Structures are given as C-alpha cells and as structure tokens.
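Input: structures, listed below.
Each reported figure results from applying straightforward, stated rules to the coordinates on display, with no laboratory input. Treat the numbers as computed from the prediction; the structure is a model and nothing was measured. Cβ atoms are built from the backbone, for glycine too; each structure is taken alone.
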Structure P
Amino acid sequence: MSLLTMIVRILCLVPVLTGLLDVVIGSHSLAIAGMKMPPGVLENPVLESQVRFFGMIWIGWGLGLWRTSGDLRANAGWFRGLLGILFLSGLARAAAALQFGLPGGALNAAIIAELVGVPLLLAWHTTLLRKIPEKR
C-alpha cells in the first residue's frame with residue numbers, strides 16, 4: 001500500500017465521520033460547526049431533511065474515495081474525479097465566503113484543504129502513476 005493510499009484513507013475518516021454525525025443528529029451538527037441560529041431553526045423539517053441527505057452523500061463520497069484509493073492506477077479516473085468534485089466544492093465554499101464572509105473554525109480549514117490540499121494530492125497521484133507499472 002502506497003503512502004498516498006494510507007494518507008487518503010486516513011483523510012476519508014473526515015467525510016465518513018462528519019457525514020455520520022449529520023445523519024444521526026441532523027441540523028444540530030451545524031451548531032457544533034459553529035453556526036449561530038435562532039431557537040427553533042434546528043427543528044425545521046426542510047433543514048433536517050437536507051442536512052441528513054447531504055450527510056449520507058458525504059459518507060458515500062468518503063467511502064468511494066476510500067475504495068478507489070486501493071488501486072491508484074486502475075481507479076485513477078474515479079480517484080481523480082472524486083478529488084475534482086472536492087476541489088469544485090471548495091470553490092463553492094470560497095464563493096460563499098466572498099459573498100457572506102468566512103465561516104470560521106474548521107470550515108475555514110476545509111476551504112484551504114479543498115483548494116490547496118486537493119491539488120497537492122492530485123500532483124502526488126500524477127507522480128505516483130509515472131512510477132507504477134501498468135498491468136497487462
């Protein structure tokens with residue numbers, strides 16, 4: 001197992017665990033992330049539905065990245081595509097930050113990870129692919 005695979009698999013714990021938190025406690029996870037909301041907002045059915053839905057999507061994304069990281073050559077397209085989705089998500093966060101201000105705390109770190117960390121992982125993957133012989 002390559003060092004890249006090990007690091008990616010450790011990082012996959014973030015979407016799986018935070019997604020699980022979203023699914024289990026719903027919009028209360030937003031309060032844990034530091035969002036200030038008036039009383040009663042956390043019990044909104046639309047908000048609850050969306051947070052839990054996207055939590056499950058986030059879990060699936062993390063498990064997908066975990067799975068594709070097992071064979072970085074055979075799954076290169078999927079691996080790079082999943083990382084590309086994360087980079088685009090970082091651009092969406094950055095656009096929101098420009099429009100509304102930085103979210104603070106862990107979400108600021110997420111923006112940096114998505115916009116700086118992802119390209120670094122992609123560059124590392126490219127370098128690694130040059131070293132991994134193709135299977136015939």
Structure Q
Amino acid sequence: MTDAPSTTDFSVVDRMFGAIEKGDMDELRTCFAPGARAWQNRNEKDLDVDKVIATLSRLCAMSTVRAYEDQRSTAVGSQLFRQHTLTAVLRSGHQLRLPAMMRVEVDSDGLVARLEEYYDSRATDVLAEKAN
C-alpha cells in the first residue's frame with residue numbers, strides 16, 4: 001500500500017521558522033490557527049499560542065542570531081515532520097545548539113493547528129548560564 005502524496009501547503013512552517021529567525025513575533029503569531037496548541041516533551045503540557053510567543057520572545061531577547069539548520073522534512077497528510085537543529089548566538093557569549101524533531105499539523109486554511117516538539121532539554125542548559 002502506498003500513501004497518496006500530501007496536497008497540504010506547508011509553506012506556513014517555513015514562514016514560522018523564518019519569523020523566529022528574524023525575531024518577528026507578530027509574524028510568528030499569524031502562522032497559528034485560532035485555538036492552536038503546542039506541546040513539548042520538556043514539560044508534557046499543551047500550551048496556547050500566547051505562551052509559545054512568550055517563550056520564543058525570551059529566546060529572541062537572549063540571542064543576537066538564530067538559525068534553523070540541517071532541516072529535513074517528511075509530509076504525511078496534513079502533518080509535516082521536521083528534524084532540525086536550532087542554533088543561536090546568545091548575548092552571554094554562549095552558543096545554543098538544539099537538535100529537535102517537530103510534528104506540525106496544518107489546518108485547511110494553511111495555518112498551524114498543532115505543534116509537537118521533541119528535544120533533549122539538557123541542550124537548553126546554556127540558557128540558564130546567561131545569569132552567570
């Protein structure tokens with residue numbers, strides 16, 4: 001049995017990553033559908049878009065440059081699975097390197113309805129070093 005190719009437009013995912021790289025939280029917000037939810041394995045809780053924006057705003061405030069590198073994607077129906085490495089140059093002088101896997105569900109309007117992210121939370125320890 002062969003899966004039919006996806007007809008979903010996943011360009012919103014590239015737009016979402018681009019907004020984070022630019023630190024443009026207004027643009028990032030437009031990528032999400034009303035009522036969208038996000039989940040991370042770090043805390044295993046569903047988050048609303050406001051909490052996602054707040055978290056990423058803090059990352060942007062702590063960094064001067066952000067980039068999504070080594071991106072590899074696979075589409076299945078309305079879902080995009082993306083493996084990537086988020087890198088950031090932190091104002092503290094440290095570097096963040098966060099390999100991750102993300103599942104993004106896109107709705108019929110082409111917006112992110114659900115996002116699930118898996119990563120090793122030890123990679124974010126460098127963010128706590130900002131205070132030192």
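Can you say which of P, Q returns -7500 when helix-only ellipticity at 222 nm (-39500 (n - 2.57) for each DSSP H run of 4 or more, over all residues; to 500) is computed? Can you show the working numbers first?
Details: P: -23000; Q: -7500.
Corresponding structure: Q.
Quick one: distance in nm of label points 7 Å out along Cα→Cβ at positions 28 and 76 came out at 4.6 when computed from one of P, Q, so which one is it?
So the calculation was done on P.
Which one of P, Q has distance in nm of label points 7 Å out along Cα→Cβ at positions 12 and 124, as calculated from the coordinates, equal to 2.3? Mind dumping the intermediate values first?
On the way: P: 1.5; Q: 2.3.
Among P, Q, the structure yielding 2.3 for distance in nm of label points 7 Å out along Cα→Cβ at positions 12 and 124 is Q.
Could I ask something else about it? One of P, Q was used to compute Cα extents along the principal axes in Å, for residues 20-67 alone, and the answer was 40, 20, 12. Which one was it? Each step should come with its number before you reach the end.
Details: P: 40, 20, 12; Q: 28, 24, 15.
Value 40, 20, 12 for Cα extents along the principal axes in Å, for residues 20-67 alone corresponds to P out of P, Q.
Could you figure out which one of P, Q the value 2.3 for distance in nm of label points 7 Å out along Cα→Cβ at positions 92 and 108 was computed from?
P
Suppose distance in nm of label points 7 Å out along Cα→Cβ at positions 36 and 52 works out to 0.4; of P, Q, which structure was it derived from?
Structure of origin is Q.
Now for a different question. By the measure FRET efficiency 1/(1 + (r/R0)^6) of positions 44 and 84 (r between Cβ atoms, R0 = 25 Å, to 0.05), tell me the structure among P, Q with the highest figure.
Once FRET efficiency 1/(1 + (r/R0)^6) of positions 44 and 84 (r between Cβ atoms, R0 = 25 Å, to 0.05) is tallied for P, Q, the winner is Q.
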